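Dropping the structures in below, format is structure tokens.
Nothing in this text is a laboratory measurement; each read-out follows from the coordinates by a stated rule. This is a predicted model, so every value here is computed, not measured. Cβ atoms are built from the backbone, for glycine too; each structure is taken alone.
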Structure P
Amino acid sequence: MQHHKEPWQDPDLVAVIDDLPLWSAPFGLLLLEAVELHDRAVALDVGCGTGFPLLELAERLGPQARVCGIDPWREAIDHIHLKIRQYGMLNVDVAAGVAEQLPFADATFDLIVSNNGLNNVEDQPRALAECWRVSRPGAQFVLTMNLPDTMHELYAAMIAWLQATGRAALVPAVEAQIASKRLPRAETEARLVAAGFHVSHVVERAFTMRFASGAALLRHHTIRLAFLPGWLNIVAAADAAVFVAGLETELDAIASQRGEIALTIPFACFDCRRA
């Protein structure tokens, strides 16, 4: 019996993903602006992916710091090990694991970061509680998350197609998927406070991804790998090709009218302290 592998489990795919993925860069650069740099810091990156901002943070903190990364994506962890060896970095450790059960002792870290990672966990309140547990009193906790209006232009086109083709009953599922991954700023702040953190400062920013056509958008690797599978889970398997074709047509109409498809990605950076 053959076991189906997800695209993310393909080592060849992991090998070609950029060190600094375009999607992650705006979030991570804002995070790095907020982080306080102490050369003997003990830091943790929750949801470190293929190594950004984990390795950049480790280099900026310097060789006397200790930086750990954790992510459930085992193939990416293997790739980070390769980077560590090639860069000759002695102050970085990485492990495969989940944010809801961090494999670290209480009060281990004086800096914790998460770059658009904690909105993708199964149980966010539990993950935040774990971040509090492993942080030292007074520790800084900096995290970024995209906000509910992310790519609202695309979701408006998707909902318009569902409604126009007699599939309006699927609209609540689309809205629920958005709500499950992108909390309003106030709700994230409330969860941080409930976990025991003081929210010192929040900065909101946005960037734009522009495409010439619906085909260009739907074939972009970020869309295909990170978003399209979730959208296809909403429609019946038999409707998958029809859904993609219909969404492409809706997006092409936007491109024809406006000269391009521009997707807005708003996000927030939360700078917190453990009380």
Structure Q
Amino acid sequence: MNASNQPETYQPLDSTTLVDWELHFNEHKHADGRNVEVEVDKLDFWYGDKHALQDVTLNIFAKEVTALIGPSGCGKSTLIRCFNRMNDLIRGTRVSGTIRLQGDDIYRAYDDPADLRARFGWIAQKPNPFPDSVYDNVAYGIRLQGLVETHDEMDVLVEDALRKADLWQEIRDRLKEPGTDLSGGQQQRLCIARAIAARPDVILMDEPCSALDPTATQHIEELINELRKQYTIVIVTHNMQQAARVSQRAAFMHLGKMVEDGATEQVFLNPHSELCKNYITGRYG
């Protein structure tokens, strides 16, 4: 197909983009031998009569970033909401198949889904700090889980979470101010601090930079690269450059099905399916 017949959304990859990706892949490869943190086996999910996920199988490896990619409506966000059973809160849904967290079936090992959700941190598309102080935002999960007994212990954990979110130096003198008074990028890092303060095993990010400017996006991406040293991270993103920059594994979904997954380098530079290749190179999406 010649250029004049390409769809308007087609933006072929140029040589500079490919070189940038290859440089990143050489530095941030998937590490063979990593433990599987989350195992998805033949998962199906329905919203009423809508079959949103179909026979999805996927492994999420510990202390790596897995990027879920694919066009809008393909099931990416639905999948990560299955991980922490947030979809249980939606009337009329049903699920079959298995999801295991560190080997435990999430539908059998947890009588109370809230106990499971405590093991997952959640970062939404738009920053959603509580209308409370910066301090109380971070302390929320710590209090909810009863992780400390004294105020001094709370101070230590709040500071530690803000440092891990690369926010402490910027707002250390503003801890009593509402979290909603921070800039957009700072609010999203505050939400990350709130999530990691509760000591999750896995951090789920649903397009965490979609509402941020390029500078704030770069800051979040750098933070993700630091956090993966301690946490397993799953990120939903429509930005292929972002997926290439932050992930070690990538999984391409289409119409509720898992089409292809593997090391990000392989999925991006040598995809097995024509569908995945066309999406990554911008022919549709």
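A value of 0.65 for FRET efficiency 1/(1 + (r/R0)^6) of positions 163 and 251 (r between Cβ atoms, R0 = 35 Å, to 0.05), calculated from one of P, Q, originates in structure Q. Computing semi-axes √(5λ) of the Cα gyration tensor in Å, for residues 171-258 alone across structures P, Q gives 32, 18, 11 for structure P.
In this comparison of P, Q, the computed figure 30 for relative contact order in percent (Cα under 8 Å, 6 or more apart) is attributed to Q. From which structure (P, Q) was mean count of other Cβ atoms within 10 Å over residues 131-138 calculated, if the value obtained is 17.6? Among P, Q, the structure yielding 17.6 for mean count of other Cβ atoms within 10 Å over residues 131-138 is P. A value of -10500 was computed for helix-only ellipticity at 222 nm (-39500 (n - 2.57) for each DSSP H run of 4 or more, over all residues; to 500); which of P, Q is the source structure? The read-out comes from structure Q. Out of P, Q, which structure matches 2.1 when distance in nm of label points 7 Å out along Cα→Cβ at positions 155 and 179 is calculated? Clearly, the read-out refers to Q. One of P, Q was used to calculate distance in nm of label points 7 Å out along Cα→Cβ at positions 43 and 203, giving 1.5; which? So the calculation was done on P.
Among P, Q, considering only mean count of other Cβ atoms within 10 Å over residues 51-58, which has the greatest calculated value?
The structure with the largest value is P.
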